[in-house]
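The following blocks contain the structures, represented as structure tokens.
Just so it is clear, none of the values below were taken in a lab; they were calculated from the coordinates. Only a predicted model underlies this, so the values are computations on that prediction, with no experimental measurement involved. Cβ atoms are built from the backbone, for glycine too; each structure is taken alone.
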Structure P
Amino acid sequence: MCLQSEALGIPIVQRETTFQTYEAVYRGVMGELREMGIEGLVTGDMDVIEHRQWVDSHCREVGLKALMPLWGLSAEEILSGFVGAGFEAVVVCVKEDFFDETWLGRKLDERATADLKAISPDSGFHICGENGEYHTLAVDGPCFAKRISVSQGDKVWRDGYGFFDIRRAKLVDKVE
């Protein structure tokens with residue numbers, strides 16, 4: 001994540017937390033950001049109303065505006081738009097109910113998008129992973145000054161989830 005922050009030129013704010021302390025730490029960090037002059041929180045939330053309400057509530061408590069630019073848009077359009085706009089991401093976490101180990105470390109591109117579209121929505125699958133089916137790490141895009149090159153990672157399975165544990169990555173100049 002520090003490489004991502006550096007590649008984007010945006011400072012990173014991180015705090016250690018546990019499942020039990022997450023909400024209190026989240027609120028505390030949001031309060032700190034508000035005191036630093038931050039006025040809003042941008043999320044990638046799309047359509048889980050309970051999460052939207054949770055974010056809205058916590059933002060209101062500390063005087064931040066919750067901004068959700070993807071809310072209500074078509075999931076397929078969002079995914080295709082992400083790839084089409086020149087962003088690159090790698091899959092770093094998958095739920096074993098839907099994915100095997102070949103997805104860990106896989107680039108999210110047009111082919112992966114087609115494969116995601118082929119998974120039945122009747123199974124409760126959300127094409128953008130909105131229900132925790134998968135997570136990605138953005139490694140390049142139009143707003144990145146440099147790209148993140150991942151050169152080594154381990155595939156680890158735990159509690160029904162697979163993780164691509166990145167062991168080695170570095171910032172590299174973009175190829176024009």
Structure Q
Amino acid sequence: MLGCVIMASGHSKRFGEDKLFFLVDGVPMVQRALEVIPPGVFDSVAVVFRDNRLSNMASKRGFAAVLNPDSTGDSSITIRLGLSAMPDGLQGCMFMVCDQPQLTTDSICRLAEAFHASPHSITRLAFENREGNPVIFPAALFEELLTLPPFETGRFVLSRHRSLVQCIQASEESELIDVDSPDDLPS
């Protein structure tokens with residue numbers, strides 16, 4: 001069994017406005033992120049949110065909606081809330097952000113397939129030598145994710161378990177681009 005946590009509770013400080021609802025090719029970035037999740041690949045999907053509009057968007061797709069009341073922008077809380085919303089018995093859980101508007105369903109499917117073939121690995125998307133998101137963590141590392149120090153992310157766990165990392169190549173480098181400022185948007 002495989003879970004998916006969509007992390008959508010950031011504060012967009014560098015962007016200057018709520019980037020999740022910023023339109024890319026006429027579609028809000030967060031909607032693109034929800035739509036890229038392939039049906040039938042994940043046994044459970046949770047969207048960790050701050051903006052109530054996301055609760056409705058998640059529910060329409062059959063995803064669990066998990067409110068993050070934290071106002072500090074602590075990513076470790078988002079990770080903990082999302083993973084806590086997952087059912088018992090998962091082999092792994094994919095964590096993805098919502099600000100990669102070029103991410104494809106095909107890449108997510110290939111990540112899941114690679115993880116199922118090697119369910120003790122940390123499976124992440126990459127392009128050539130550049131590693132990125134999404135990342136699937138095996139169940140053996142869930143406790144480390146649930147007990148991350150404040151303001152740490154999955155990178156903290158990745159750095160401690162480099163020998164477990166397997167990279168799956170994205171079709172295009174643009175899939176790894178996350179939008180932190182308006183200058184990062186695809187042209």
Structure R
Amino acid sequence: MNEPIHVAIIRRVKPGRERDFERELLVFAQRSLVESGTRGVHLIYPSSSSGPNEYGILRTFVSDSDRTAFYKSALYCEWLTVIESLVDGEPKYRELHGLEAWFRNPSSGGPPLWKMAIATYLGVVPVIMFLSLTLGRLIQNWNFVLNNIVFNGFVVALLTWVVMPLITRALHGWLQTK
């Protein structure tokens with residue numbers, strides 16, 4: 001199974017053009033969700049700590065080829081034309097990996113490491129306890145190496161696709177304050 005591709009984009013909007021940009025951004029985000037290979041988009045609006053008029057767009061794609069196709073699509077090229085008069089400079093793109101994809105806020109640089117550690121701990125403990133009581137009992141008689149490979153594979157999968165997305169959403173406000 002391919003790992004999803006996460007891309008963070010920062011756009012700086014010209015003063016006085018924020019409402020126009022926000023309207024166009026919302027329309028574009030909604031239209032873009034039907035594109036093949038697109039898993040989701042999160043819009044991050046400026047806060048007082050993010051600097052003036054910086055908007056974050058977090059996109060997730062099924063694969064590398066889906067990401068490449070999206071950024072070459074007619075829809076994306078049309079979007080760039082529509083917002084040309086609303087933005088200052090070129091977009092900043094950054095591909096996100098691993099823990100960074102869970103925690104990254106493109107406008108603030110992400111939470112401090114100690115907050116990421118606490119959030120991760122809050123995810124890991126219940127997952128390991130749950131799996132120890134369920135899967136662990138089923139595979140306890142397996143070879144030590146195989147047991148650990150399977151058990152830890154389930155831990156990583158549950159954290160990546162279920163638990164950490166829930167935790168980062170639930171703790172978003174706390175994680176993003178310095």
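If Cα extents along the principal axes in Å computes to 38, 35, 31, which of P, Q, R did it come from?
Q
A value of 4.6 was computed for distance in nm of label points 7 Å out along Cα→Cβ at positions 35 and 155; which of P, Q, R is the source structure?
Going through each structure in turn, the value belongs to P.
So FRET efficiency 1/(1 + (r/R0)^6) of positions 67 and 147 (r between Cβ atoms, R0 = 25 Å, to 0.05), computed for just one structure, reads 0.10; which one of P, Q, R is that?
The structure behind it is R.
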